[in-house]
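What follows is a set of structures for review.
Each value in this text was obtained by applying a stated rule to the coordinates, not by laboratory testing. As the structure is a prediction and not an experimental result, all values here were calculated from the model. Cβ atoms are built from the backbone, for glycine too; each structure is taken alone.
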Structure I
Amino acid sequence: MEHAKRAFDTDSTLPRLPIPPLKQTMDRYVESLKPHLTETELQETQNKIDRFLAPRFEVTDNNGQKIMYSEADLLQRRLIEFEKTQQFSWLELWWEEMAYLSWRAPLFINSNYWLTFTPYPKPYGQIGYRDVGIEPMESGREVLTNVGFSEFQVRIAAGIINRAVDFKDMVENGLLPAHLVGPKPICMNQFKRIFGVTRLPRPERDEMFKYTGYTKYAIVMARNQLYKVPLYTNKGQRLLDGDLEDLLTKVIENVQRLKDNELEPPIGILTGGHRDRWAAAYAELAQHTNPEALSTFQEIQHSAFFLSLEDFCLPKEGDDYSFQRLLKSGAIPGHNRWYDKHMTMVIDRNGNFGATGEHSPADAVVPATLYNYVVTKVHDAKNLIQKDKPTPSAFRAIARTGLNKDHPEYNDDSVEDPVRLKFGKVSTNVMGMIKETEIELKNIEAESLSISLQYPKYGSNFIKKLKVSPDAYFQMALQLTYYKLHGKLAPTYESASTRMYQHGRTETIRSLTTEMATFINAMTNPRASDIEKYNAFTAASKKHSQMLRIASSGNGVDRHMLGLRLAYSRLRPLGYEPYCDFASALAVFSDPAFTKSSTWKLSTSGLFPNELFSHTGFGCSEMQEGYGMNYTINPNSLRIGIEGKRGPRAGKSDVMKFRQILKEVFDELQNTFSRFAIEKPVSTISSKL
């Protein structure tokens, strides 16, 4: 991806998201059904669509012309007129509501994005099993709890905060480089929705709050307590890393002094649970008779981001498997997190670093860009923390001597101390909701599993020599793995960016195509020759690349189908519409074929190439034989996070077997197709943004 000079300069010049032609969408929909249905089932669905598209209403439009309309035409016209009333896109607000804000299930594990990062190059003061008097656990998959906080943790946290503030200032001052795909700019609006964004619980449908002022502080959580920590001096100057270290140290000293009866209840856990329960608790807490809670909620909403300091850690002998799990969950499921915030950074006692966030304001690639910047800067050899070398500070010298000769601009300035935030009177009813949520999240955590596969044998450099798209290659590997594990094909969701349009988000790539199914049949047919397999392989890749282009251009199936459904259920009839019961439309919308083809057993998304993210994911809500997957295709390696369910309700889901078979599939594809590789890679379509 190339960059222009400044972000946001070209956003207003981008085209609006199109409303695709009806016949085009329906034809592509039927084509996408072929791998899922028998010929009889497919014909039944085709008959329903034919009736939906059949002209049977004579309509006199606003220009006095008589036109024959179908039920589909009537809904399409409603959608077109609705589009004219929307500031940026016909889809934007509907998508936020339907995909995120109206979802009532817990955000915990099921929805929020998460990332963990490669370890700091030169840590110090880390502890392991024997430091706390226990023997190492097999494979290192254990977490040390209640081990306090550390100097290194505070120092790495301060550096992370300030690098995030560097990025925030670039966004808020319009200095962030804009992104280009080839020569064309793409929409940068989502970068305005990283900082100061909070999901607010409401009955039936949540709201998204974006603070439009200048975000001046962050909220730091430690042992479920919340502290408002300034990011700037009282005169608006940036704090140095050493000054942030001192503020974080004050937070830790305060929380360690608190007695059990002085602790605020773990209100944050409610943000992870069922949305209607949290909405009820929020409404009770935020009454005008409870000004402390009202003030705290406002401070949360106006904060730039959250940072969680943990008194647990991955032991120094560990393999970071446990840290990626507890990044999402907490040492006790749901504790020391505020799941409604779009951006929460998490640092454990040993300095392991990760991030999680609420998904509705932006697609995960956007905060991933921020974190790639932050981790790159923090890991920079020129800025590495040294045990015996103090971090630069403005106010330490002033505190000692009243003067800082190295930074005289701070001599007549000051910084506020952290402020502990409270919730006032918390009723027994709300305390009961906290207990209910603790049980709920403990059960979700017990039923969920996430692991990663780091595959070092090859990456995009090798894949391109096979004359296929790296993203298509990965999708073929996932589909083949699913088939080998479960003996059937998987309805597959893959996200494609539509940021070539104003306020564009995503469209669905229905990755299971007829060509993909043919490829799976060839790979699992012992009588198929390598050339037959390769021909099926390249045909599936070509089709996938075509599907990616279609989806990225806003001409996919699923968003348009959503628009037609909502045109029926929410938009008023146009003035010239005849009466219609929309029976044919309802037959299409309720068709089992749609449900079957969009019950995503594989929910997938890719990130840009990078070497700094060790684990990534966005949850998995499909209980039986469903997997959530976020992957990265680097030049010489492949990486994927695999999430799924376990236990009696999970059916035959098996995340561990999926990872093992996927590794074998990567080997198999290389062994089968290496002889078709060409040394000079051909030009292939780019993977998703």
Structure II
Amino acid sequence: MRPYAPEAAAGETLRRLFVYNGGFLTQGRVRRILTLAGWDIRLGLPGDGDAVGVWGHSPTAPRGEAVAARRAAPVVRVEDAFLRSVRPGRDGEPPLGLVIDSRGMHYDPAQPSDLECILRDDPLDDTAALNRAKAAMAEIARLGLSKYNAFDPAAAVPDPGYVLVIDQTRSDAAVTASGADANTFREMLFYAQTDHPTARIVIRTHPETAAGHRPGYFDAQHAEGRISLCDAAIPPQALLAGAVAVYTVSSQMGFEAIMAGHRPVVFGQPFYIGWGLSDDRKPLDRRQRRLTRAQLFLAAMMIYPVWYDPYHDRLCGIEKAIATLDAQARAWRDDRRGWTGHRISLWKRGPLQQVFGREVPMRFARDGAPQGADGRRHMVWASKAPADTDMVRIEDGFLRSRGLGADLIPPLSLVLDDLGIYYDPTRPSRLEALIADACTLPDGPRARATALIAALCRGRLSKYNLGATDPLRGLPVGRRILVPGQVADDASIRLGAGDVATNGGLLRAARAANPAAVILYKPHPDVEAGLREGAVPEADAIADAVLTVMDAITALDLVDEVWTMTSTLGFEALLRGKRVTCLGMPFYAGWGLTDDRAMPVPRRAASPDLAALVHAVLIDYPRYHDPVTGLPCPVEVVVKRLREGTVPAPSRGNRLLAKAQGVLASQSWIWRR
């Protein structure tokens, strides 16, 4: 039995796998996963101890099978895992995982596959593994993930109450292996109608058929009366949620139906029949065991496949595979129509092209240019957005970089907000909605957020990750309060500050309210560098010490609490268990986690705990970009890059431009256009 979270074993001798299908050689991802799983891909003829690799029951498989028969070599069948990619493989996208089967193939009932043997023989009773399976099932459902994920979130879902009939691609191996053909699909549709004589019938077209790659068994001629054809890019989870019954021959969507709580009617013999979880119209007598949904998921999604981590080039567990697919699917859905950027500084355009132009190259409009009717989405830099715009606002995320934006360091995270922007409490933002929704997060995402908090604290990470890390010596003892300075013209102050709206005013308010405390003032890094306004000449006279050129986390280590207007450092203090007093209304205030001295925002009525807040702010809201692979990535990858220092240095052009702006600090309009 494979381990529940496979990792490549260092130093193991690879077993030779002889192949006769060019895809094993030309598809780098497939070859790499096989290598990490212990196989050495070879050409030629197998000898003693060697195996022959074939792709499932594809048209090229008989070549390898013939060689294996002549050389008395075992056959190893390889196929895509059940969470494959955003788009189908025929669109050129590599798989996120593989199944490597030494007995047969999961969709072929002619002989038991490795998966069937796991389902038949493995106890599947490990409590920790089953809990992981339940959490992973819930997360896949919450995120709406499937084998392919090129879905349109805005696609209209049929009104609930229908019977869902699932089409497949014509002559697919999963169909023919079950002995099914066009007659089987006609029979399935007949029984769906007779079993439910008054219900609407919705036929779901296979994604490869909808994309024009391969025909299915149903087409427009079948859509008559109460039968309709659904070829829109609707997430399977959404279709399953509205169905009163599900009919399939051997589609993986039948497995997803079981995970969604259905008991699908199955006319073929896929791996998920025979375990008491489906209505089997063509039963397989050798399968008699009764399993739970969690046991079926554990076997099919955690033990049977091998999952690949593309960011660190290693095998991984199901949780990382889910987070990877979610990040890449989200990026595709955001970017598939193409973006036009408005009021984007020249130096930012290259980094934004890397992040948002992977599917369709970005365009950048001249200032004041109207939105075109070209089907593209439009984004505008949030601080430059007109008040009445309906464009998506974009801003830096909260784990930004190792270095300042004012030094032209590209961001590793960016936020897109279709409602407002996180630092503007005068109007709703997408972040506010996510924070409210996070109050009902299941245990799996909450555990992920808790682990993220621990990783950030261990890694001593903040938004910019710069400055000295040596604490000051000789500071007075007592209750210490950190007062972080901000940039004077920062939009969060302009929109979110209350009666106190300057760094000097904040310092004086903190001192007046805490006359016996030790007040430590930390200027904003941009202000310290002379790039932005916001200096407080009298800071030495008000504060007990001014923390210059010190990184944010070292400063937080010195204190018991933080007083701020709207600084992100207040959020970073919450992560580290510090008390935070807000004289303004930043995104993290108003939820019951801070001492708020400004007028409340009535919209913020939810009561998230810290894990829920962190999940919304650092997992759900931003987009992350891996600077090493160039791929969209989960937050944990950026945390690891920042912690290990594997973020590439900025380009020579950016460094020269940053030096030039330092020389011309009083003319910041030149580079901030």
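Here are some notes:
- Test item: mean count of other Cβ atoms within 10 Å over residues 166-173 calculated as 16.4, pick one of I, II: I
- A value of 3.7 for distance in nm of label points 7 Å out along Cα→Cβ at positions 94 and 638, calculated from one of I, II, originates in structure I.
- Origin of the value 6.4, where distance in nm of label points 7 Å out along Cα→Cβ at positions 174 and 542 was derived from one of I, II: II
- FRET efficiency 1/(1 + (r/R0)^6) of positions 30 and 254 (r between Cβ atoms, R0 = 41 Å, to 0.05) derived as 0.05 - corresponding label from I, II: I
- FRET efficiency 1/(1 + (r/R0)^6) of positions 382 and 534 (r between Cβ atoms, R0 = 25 Å, to 0.05) from the coordinates reads 0.00; which among I, II: I
- Which entry (I, II) yields the derived value 11 for relative contact order in percent (Cα under 8 Å, 6 or more apart): II
- Source structure of the calculated read-out (Cα Rg over 2.2 N^0.38 Å, 1.09) within I, II: II.
- With P(r) over Cα pairs in 5 Å bins from 0, in percent, for residues 374-469 alone derived as 2, 11, 16, 17, 18, 17, 11, 5, 1, 0, 0, matching label from I, II: II
- At a computed -8500 (helix-only ellipticity at 222 nm (-39500 (n - 2.57) for each DSSP H run of 4 or more, over all residues; to 500)), which of I, II: II
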